[in-house]
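Once you scroll down, you'll see the structures, which are given as structure tokens.
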Structure I
Amino acid sequence: MILLDRVTKTYHRGIRPALDKVSLHVAPREFAIIVGASGAGKSTLLKLLTREEKPDSGKIVVGGIDYDTLDDRDVPLLRRRIGVVFQDFKLLPNRTVFENVALSLEISGHTNNEIKTNVPKILELVGLYGKQKNFPRELSGGERQRVAIARAMVRQPKILIADEPTGNLDPKNSWEIVRLLAKINKFGTTVLLITHSTEIVNRLNTRVITLDEGKVASDVAHGGYRQ
């Protein structure tokens, strides 16, 4: 599902690579966690997977798409296959919950009937049914993150990348979001969780990939992470 083969990315000549010959494989339906200190290469990995950046060398294949042959005009199609959730939610403040989620479908050309059918279903999945008419300012931080997850999942991507999704949340809401990601994974979506939370990583019995100074320092099938 996600394959990186000796991928290197350097932003400035003379400075060590942000990613240095990184190789890893995430299988379909897998739940994998990416950890590492600030500057380890986590953000660069995300940008490469979503094609915001291109590698200097190496091969990237996501969902059967070889990035070497990916034309720039086909990048929007690629991004429809990858849902991304961020730490700061990125919701439109003047749109309701329904409208924030529906926008993702509008951009990809879905009909009004499809939007009216699919948005309530995804809101029910994330535990926000009945909140369709609320604005982001009327929601808790955990609820806003659920809206962001609904927006990322409404197009039914095969892959969901969650970039520090609990960074702005208290422990209770953090665990609710982690449990929601696990639920989505059980439904068949490949989940890649990028986090710095030692507690979350050590309590989840799942694969942990540790980046350190642009390299894969460890890759443990059922491991923990202690800074």
Structure II
Amino acid sequence: MKLICFPYAGGSSAIFNQWKNYIGSNIEIIAVELAGRGKRIHEAHYKDFDEVIEDVFSLIIDEINGNNEYAFFGHSMGAKIAYELTQEILRRGLSGPSHVFFSGRGAPYVLGKDQKEYHKLPDEEFKQEILKLGGTPKEFFDHPELLEVFLPMLKSDFKLAERDVIGKEINPLPLDITVFLGKDEELTPEQTDSWKKYTSENCTIHYFNGGHFFINEKVEEVVKKINNTIQLNNKPVNSY
């Protein structure tokens, strides 16, 4: 089983390196590197979310072709990628993932109580809001040479992650999904419970101690949940 993972805004494929210490021996982690970071640091940022999906699809097509069984995991912006990419794969008549793990994000097209447009904030205010979210060390912002590269990329990511189409018709996925959330995340009951509308099969929601970046603090717990879930559900899904 291949577990294809998508990072959060500002994150690179390196955030999944620790997972290899805990992942089941029958699961291969494939961490996707998005443009503008990590090994692709010199590539241009995405113009829109359609470009994200087109790029990511081209990166994973060889992994999902044929009889390969696979699952998706995405955290925050990565969860949005996992959802939209699964829809695109099924629209193209390809076999979908056997399971999708959506982490650190409310259901698509459902607005929260305080829907901030972080990317529009002045740089200093933006930095303070990012520090409140956690996940980025304060010391990082003390290095101008890093900030010059990181800040535009982070703002670009937040712009992509924040763009949801309100009222868009829901097309439930024909597969089981699992949702991981931090107990201290600022999500409304509607944002969390609405995930059940996005699958025609089973939706399981797990809560972890911590805030939005619980996946960095509870690595072993998160990966063990993934191991157990994949062992129970490993059937490929047909296209629409």
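Laboratory data are not the source of any read-out in this text; all were calculated from the coordinates shown. Fair warning: this is a prediction, and the values are worked out from it, not measured in the lab. Cβ atoms are built from the backbone, for glycine too; each structure is taken alone.
Couple of notes before you dig in:
- Taking relative contact order in percent (Cα under 8 Å, 6 or more apart) as the criterion, the top structure among I, II is I, with the largest value.
- Mean count of other Cβ atoms within 10 Å over residues 36-43 - highest-scoring structure of I, II: I
- Rg and Dmax of the Cα atoms in Å derived as 17.6, 54 - corresponding label from I, II: I
- Structure responsible for -0.38, -1.18, -1.25, -1.33, with log10 I(q)/I(0) by the Debye sum over Cα atoms at q = 0.10, 0.20, 0.21, 0.22 Å⁻¹, for residues 76-203 alone calculated and labels I, II on offer: II
- Structure from which 4.0 was derived, distance in nm of label points 7 Å out along Cα→Cβ at positions 68 and 92, options I, II: I
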